[in-house]
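Derivation of every value follows stated rules applied to the coordinates shown; laboratory data play no part. Owing to the predicted nature of the structure, the values given are computational and were not obtained by experimental measurement. Cβ atoms are built from the backbone, for glycine too; each structure is taken alone.
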Structure I
Amino acid sequence: MQQNRNALKVAMVAVLTAVVVVFTLVVRIPTAKGYLNLCDVAICFIAFTFGPWSAFIAAGLGTALADLISGYAQWAPISFVVHGVEGLLIALIVRQKGNEAVSFVRKLLAGLVCIATVSLGYFALSALFISTVSVAAAEIPGNIAQSGVGFVLGLGVASAVKKAYPPVRSLSW
């Protein structure tokens with residue numbers, strides 16, 4: 001029985017990784033150094049619905065694969081780290097014990113951590129490895145907008161899915 005459960009988790013994470021890739025590539029708004037996208041919608045949905053390990057793996061791999069596919073290979077390691085940590089932290093903050101509801105304060109904290117992780121993570125790693133501090137700083141407002149909108153939409157999608165299909169809660173890990 002446990003073996004079937006593990007196989008289900010692996011398959012689920014593979015599908016969720018593909019979802020992140022699609023959300024990253026379907027809507028792309030070009031910026032000076034890359035593009036803004038909807039990856040944070042999928043990442044936040046996964047973090048709220050499927051737990052920290054699913055969120056870390058799907059977010060990190062999904063965004064890195066999208067960067068490789070779209071010709072931004074230099075960003076793949078940075079996206080893997082930033083979005084993987086984003087998914088992990090959000091999921092840890094909103095992790096539920098039993099049927100308890102996630103408080104508004106924890107949701108707000110998760111949103112702030114989402115925005116801070118994406119904007120500061122890309123700023124720091126970009127300034128260190130890809131460009132200058134001033135060029136990296138110019139991307140902060142776009143990253144704040146992308147992660148903020150993604151968090152709100154991801155939270156809405158997660159709430160709708162949990163309401164429509166309550167057994168999805170049992171797939172968290």
Structure II
Amino acid sequence: MKKAELRKLIKKNRAEMPREIVKLFSNSIMEHLIQAFEFKDKLVNLFLPIQKFNEIDLSTFRGKIEELGAKVCINRSNFETFELTPILWDNQTIIQENNFGIPEPINGKKIQLKDIDIVLVPLLAFTKEGDRLGYGKGFYDRFLSKTASDCLHIGICHTNQAYQIDDVTDRDIALGYLISPEGLRTFS
């Protein structure tokens with residue numbers, strides 16, 4: 001299936017998903033993340049959900065992994081360059097939705113991409129090889145391509161179902177892992 005066709009299908013399916021189910025999926029995914037990965041002394045980049053797209057909500061995950069000794073950063077989007085800038089998420093950070101409904105920090109300390117240990121990546125769908133389907137602007141492909149070689153790229157998805165995506169390119173950055181409500185999936 002082509003990216004545009006699959007993107008339309010997944011977005012339609014998510015729009016029909018009850019919020020209570022998304023909340024259950026979100027809680028299950030956070031539990032699987034805690035079980036599968038070490039967070040002590042790690043800098044973790046996570047995303048806040050775009051509510052209108054029924055994204056997985058990891059907002060309470062910050063507190064859970066900070067208790068384990070992690071630091072957390074979240075991204076600010078630049079829609080002119082299609083770049084993400086990681087910002088340390090602390091108690092002084094102010095979060096506001098941008099014009100596209102993305103909650104992001106409007107203040108805070110910028111983080112160097114090479115310092116990030118783990119990136120939790122939102123996605124719509126993925127292939128059995130770990131290629132991801134996002135919203136189509138390439139924000140995360142650019143971002144992931146600039147992280148350190150030992151940085152873990154973990155996709156976060158509503159389902160463990162892989163899809164065949166016919167138009168994957170060399171610019172698409174594959175994931176190392178995926179967490180869904182069903183648990184951990186590893187890509188080689």
Structure III
Amino acid sequence: MILSDKKILESIDKKEIVIEPFDRSCLGTNSYDVHLSKHLAVYESNELDAKKHNTIREIIIPEEGYVIQPGTLYLGVTEEYTETHNSVPFLEGKSSIGRLGIDIHATAGKGDVGFCNTWTLEISCVQPVRIYSGMPIGQLIYFMVEGNIENFYNKKPNAKYNTRTTKPVESMMWKNKF
């Protein structure tokens with residue numbers, strides 16, 4: 001079951017959902033709009049290795065915007081910090097973003113109950129597109145969880161993305177044992 005706008009507000013009042021900063025005008029019928037931060041990053045190497053720490057180079061989006069290019073993976077981040085303690089957050093791109101040929105996540109659209117952070121975006125495009133800091137980039141949709149939760153993400157000792165940040169976070173796949 002997807003939370004309605006009223007249920008999202010109730011969950012915010014109960015501190016089961018936290019959105020900072022929160023702007024009532026960004027609340028939709030059953031979602032909340034999130035915005036692109038000024039921080040982007042790209043990997044320094046053209047060849048990535050899943051067993052190694054791949055470093056990134058930061059890009060600051062200037063006021064006049066920044067043109068992203070096809071064939072490059074950009075890591076972006078939401079302006080909004082979120083916490084979800086009673087539901088599963090899903091991040092989807094806004095349809096207006098999709099109509100510009102921009103994808104905001106390659107595979108990581110679902111968060112975990114207990115995720116407390118900004119959202120790193122895996123941005124790609126099909127043709128050059130000028131993007132801007134502060135532009136609406138996606139929407140969070142919340143699904144109710146049935147049953148009690150034993151393993152909240154923010155309490156897992158092996159969770160790789162718990163450190164609060166305002167910048168994009170590169171893949172931490174190299175921390176896995178395989």
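Thinking of I, II, III, which structure, once mean count of other Cβ atoms within 10 Å over residues 51-58 is computed, gives back 18.5?
Structure of origin is II.
To test your reading of the models, identify which of I, II, III gives -1500 for helix-only ellipticity at 222 nm (-39500 (n - 2.57) for each DSSP H run of 4 or more, over all residues; to 500) when calculated.
III
Using mean count of other Cβ atoms within 10 Å over residues 59-66 for the comparison, can you identify which of I, II, III gives the largest number?
Top value of mean count of other Cβ atoms within 10 Å over residues 59-66, among I, II, III, belongs to structure I.
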